Structure 1
């Protein structure tokens with residue numbers, strides 16, 4: 001008659017479970033060794049009801065299978081919670097950045113409406129106006145000098161005459177001023193095209 005296979009065997013200081021599904025009961029120290037956690041940590045999980053002890057003929061012990069399952073479930077739940085917390089954190093960060101961006105845009109819009117900040121295209125347009133003013137003054141120079149230069153025969157006198165006219169042009173250009181009303185009108189037109197309120201605040 002064949003010898004029945006043993007449920008477990010102790011060999012070389014180790015316990016070998018030879019029949020799968022055999023209940024195995026271990027002490028707290030064994031659970032600590034398996035999980036790498038302290039006795040206090042395992043005790044806390046037990047007091048919380050996460051891990052449970054079973055009353056056996058050898059005292060209150062942990063069912064190894066149930067304990068491993070419960071511990072793995074705890075880790076999975078914690079990981080899921082961390083993922084939810086991470087998503088929530090990223091959501092709050094995105095919302096905060098969006099609010100900050102909107103506040104920045106609103107502040108820039110207010111500065112633009114009061115004429116305290118200009119868009120690059122407006123600066124380019126106003127610069128172009130100044131350039132056209134200078135161009136017009138320079139193109140008019142020959143006409144302004146033509147009559148006076150007819151009777152000039154001396155180079156020094158001609159030079160002095162040209163210098164006076166150039167200084168006159170420079171003086172006229174020095175009176176060229178930034179026209180805030182013209183700028184506001186430009187902004188009104190753009191806001192109207194963008195579908196925004198075209199009313200600008202007074203400075």
Structure 2
């Protein structure tokens with residue numbers, strides 16, 4: 001109930017104040033597990049991506065956010081879960097796998113931090129590793145205009161990318177880098193300049 005209420009309020013704000021445009025909603029799989037990845041330029045990005053999708057999404061978020069009074073409990077109730085960025089995090093990996101196997105959407109910002117220039121940063125390999133390990137598609141999403149308060153916001157959803165030919169329990173670092181680069185290249189192509 002909280003998720004749907006928060007989503008409705010945020011969609012109204014995005015429509016009235018940010019005049020947002022969403023393109024490609026028909027490309028999002030209607031069922032099954034998938035990883036939604038997006039570029040990261042603002043604290044608003046998870047809100048914008050979550051509001052653009054018809055399905056509920058569970059965001060992986062940096063662990064430090066969950067220590068902030070008020071924010072931590074709110075994002076937990078909205079379905080976000082913590083990930084440590086300083087190395088492997090078995091608990092977030094287990095949570096992600098469980099959600100994906102239960103046909104849910106996971107949201108990841110592979111750059112690991114916000115890009116202050118708006119340029120795509122080098123991605124971490126976690127999203128690629130999860131997609132190959134569980135055998136789910138990655139859906140690239142590009143957000144533009146989320147910085148500030150009044151700039152127009154654009155969201156572009158790309159075609160789901162399948163990597164079944166690479167799926168394995170133990171993908172090589174080269175395979176993970178190839179998948180990560182391919183996905184972020186798709187995001188970059190959809191960004192509005």
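Please treat every number below as a calculation from the coordinates, not as lab data. Quick caveat: nothing in here was measured; it's all calculated off a predicted structure. Cβ atoms are built from the backbone, for glycine too; each structure is taken alone.
As an exercise: helix-only ellipticity at 222 nm (-39500 (n - 2.57) for each DSSP H run of 4 or more, over all residues; to 500), calculated from one structure in 1, 2, equals -23000. Which structure is it?
1
For which of the structures 1, 2 does the calculation of P(r) over Cα pairs in 5 Å bins from 0, in percent, for residues 133-172 alone return 5, 24, 33, 21, 11, 5, 0?
1
Suppose relative contact order in percent (Cα under 8 Å, 6 or more apart) works out to 13; of 1, 2, which structure was it derived from?
For relative contact order in percent (Cα under 8 Å, 6 or more apart), the value 13 is produced by structure 1.
With mean count of other Cβ atoms within 10 Å over residues 93-100 coming out at 10.0, pick the structure among 1, 2 it was computed from.
1
One of 1, 2 was used to compute FRET efficiency 1/(1 + (r/R0)^6) of positions 13 and 125 (r between Cβ atoms, R0 = 41 Å, to 0.05), and the result was 0.00. Which label is that?
Going through each structure in turn, the value belongs to 1.
When distance in nm of label points 7 Å out along Cα→Cβ at positions 45 and 101 is calculated for each of the structures 1, 2, which structure yields the highest value?
Between 1, 2, the highest calculated value is found for 1.
Once distance in nm of label points 7 Å out along Cα→Cβ at positions 69 and 181 is calculated for every structure in 1, 2, which label goes with the largest value?
1
Between 1, 2, which one scores greatest on Kirkwood radius over Cα pairs in Å, for residues 109-156 alone?
Checked 1, 2; max of Kirkwood radius over Cα pairs in Å, for residues 109-156 alone sits with 1.
From which structure (1, 2) was mean count of other Cβ atoms within 10 Å over residues 37-44 calculated, if the value obtained is 22.0?
Comparing all candidates, it corresponds to 2.
For which of the structures 1, 2 does the calculation of Cα extents along the principal axes in Å return 145, 42, 34?
Comparing all candidates, it corresponds to 1.
Out of 1, 2, which one gives 0.85 for FRET efficiency 1/(1 + (r/R0)^6) of positions 5 and 85 (r between Cβ atoms, R0 = 41 Å, to 0.05) as computed from the coordinates?
It must be structure 2, since only it matches.
Which of the displayed structures (1, 2) returns the greatest value of distance in nm of label points 7 Å out along Cα→Cβ at positions 77 and 165 on calculation?
Sorting by distance in nm of label points 7 Å out along Cα→Cβ at positions 77 and 165 in descending order puts 1 first.
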